[in-house]
Structure I
Amino acid sequence: MKKESFVVLMAEDDEHDIVATKRAWKKHHIANPLYIVNDGEECLDFLRRRGKYSEPGTAPRPGILLLDIKMPKMDGLAVLKQIREDEELRSLPVIILTTSKADEDRLRSYDLGVNAYIVKPVGFERFSMAVRTINLFWQLVELPGGGR
């Protein structure tokens with residue numbers, strides 16, 4: 001029996017990384033719908049279905065969140081903190097996908113309850129394989145709420 005796909009939300013402000021992620025999605029035939037927001041405030045708007053995401057159907061509940069740390073308006077760690085403090089969002093699996101190799105960012109992420117911390121590999125092929133591996137892993141995991 002094939003597992004039903006779930007929505008993936010990516011919070012990323014770097015256009016190069018967005019394009020690379022979309023290319024990896026196509027290359028590996030990833031069936032999960034990918035939604036992209038460009039800053040921390042927009043990420044929370046999407047998750048809480050407010051502002052431009054208040055119309056029904058514009059912000060489906062994601063099964064996982066790929067979250068960059070260094071974003072405008074509100075950084076990823078502040079977003080993660082708000083997610084973990086929100087009764088309705090706290091069980092959302094969050095993967096930090098970042099260029100930051102700083103120990104303090106990694107430790108703070110885990111202190112705030114991140115599910116995984118991944119440093120973005122350099123080069124499209126390595127990045128693409130990382131995206132594929134993340135997807136394969138989360139296809140095996142039982143998500144809270146059925147991933148919907």
Structure II
Amino acid sequence: MRAVIQRVTGARIAIDHARQEEIGKGLVVLVGIEAADGLEDIAWLSGKISRLRIFPDPDNVMNLSVTDVGGEVMIVSQFTLHASTKKGNRPSYIRAAPPEKAIPVYEKFIERMEQDTGRRVVTGEFGAYMQIDLINDGPVTIFIDTRNRE
């Protein structure tokens with residue numbers, strides 16, 4: 001699993017030009033799933049994100065997690081995180097899991113994030129056209145790949 005985590009002061013998502021949801025202070029997590037990803041990846045990534053100390057403490061040091069600050073989380077599926085640009089100019093997405101594999105992993109990841117943060121998670125819709133407006137706070141943007149465990 002790959003994730004791009006952005007600390008935000010707020011974010012709004014529109015799905016297929018209609019349904020809209022939003023969060024305040026918290027994290028927007030774009031997540032890409034590979035065919036080999038499973039429960040171990042879900043647990044590790046959710047735990048890492050929910051405990052990631054990237055919010056400022058009273059001394060303005062990044063020392064608090066999203067749960068410490070009572071922040072919200074938005075998770076959006078993003079198969080393009082597995083783009084390969086090795087050949088030519090048109091990216092290949094062959095490493096991204098097909099929907100029948102990716103959807104259950106995506107749904108379990110959302111459930112696990114809700115457990116780990118103790119809050120409802122706002123989500124996109126797998127495979128839908130989405131537009132996300134966000135205000136990146138800092139800016140703070142972090143990339144995590146469960147294959148590297150860093």
Suppose relative contact order in percent (Cα under 8 Å, 6 or more apart) works out to 27; of I, II, which structure was it derived from? I
Distance in nm of label points 7 Å out along Cα→Cβ at positions 29 and 69 - structure with the largest value, from I, II: I
Quick check: 15.9 is what I get for mean count of other Cβ atoms within 10 Å over residues 45-52, calculated from one of I, II. Which structure matches? I
Entry that produces -12000 once helix-only ellipticity at 222 nm (-39500 (n - 2.57) for each DSSP H run of 4 or more, over all residues; to 500) is calculated, selected from I, II: I
Using the calculated result 0.65 for FRET efficiency 1/(1 + (r/R0)^6) of positions 5 and 101 (r between Cβ atoms, R0 = 25 Å, to 0.05), pick out the matching structure from I, II. II
Winner on distance in nm of label points 7 Å out along Cα→Cβ at positions 21 and 117 once structures I, II are ranked, highest first: I
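Rank structures I, II by distance in nm of label points 7 Å out along Cα→Cβ at positions 13 and 125 and report only the one at the top, that is, the highest.
Across I, II, distance in nm of label points 7 Å out along Cα→Cβ at positions 13 and 125 peaks for I.
Values in this text are rule-based calculations from the coordinates and carry no lab data. Here the structure is a predicted model, which means the values were calculated and not measured. Cβ atoms are built from the backbone, for glycine too; each structure is taken alone.
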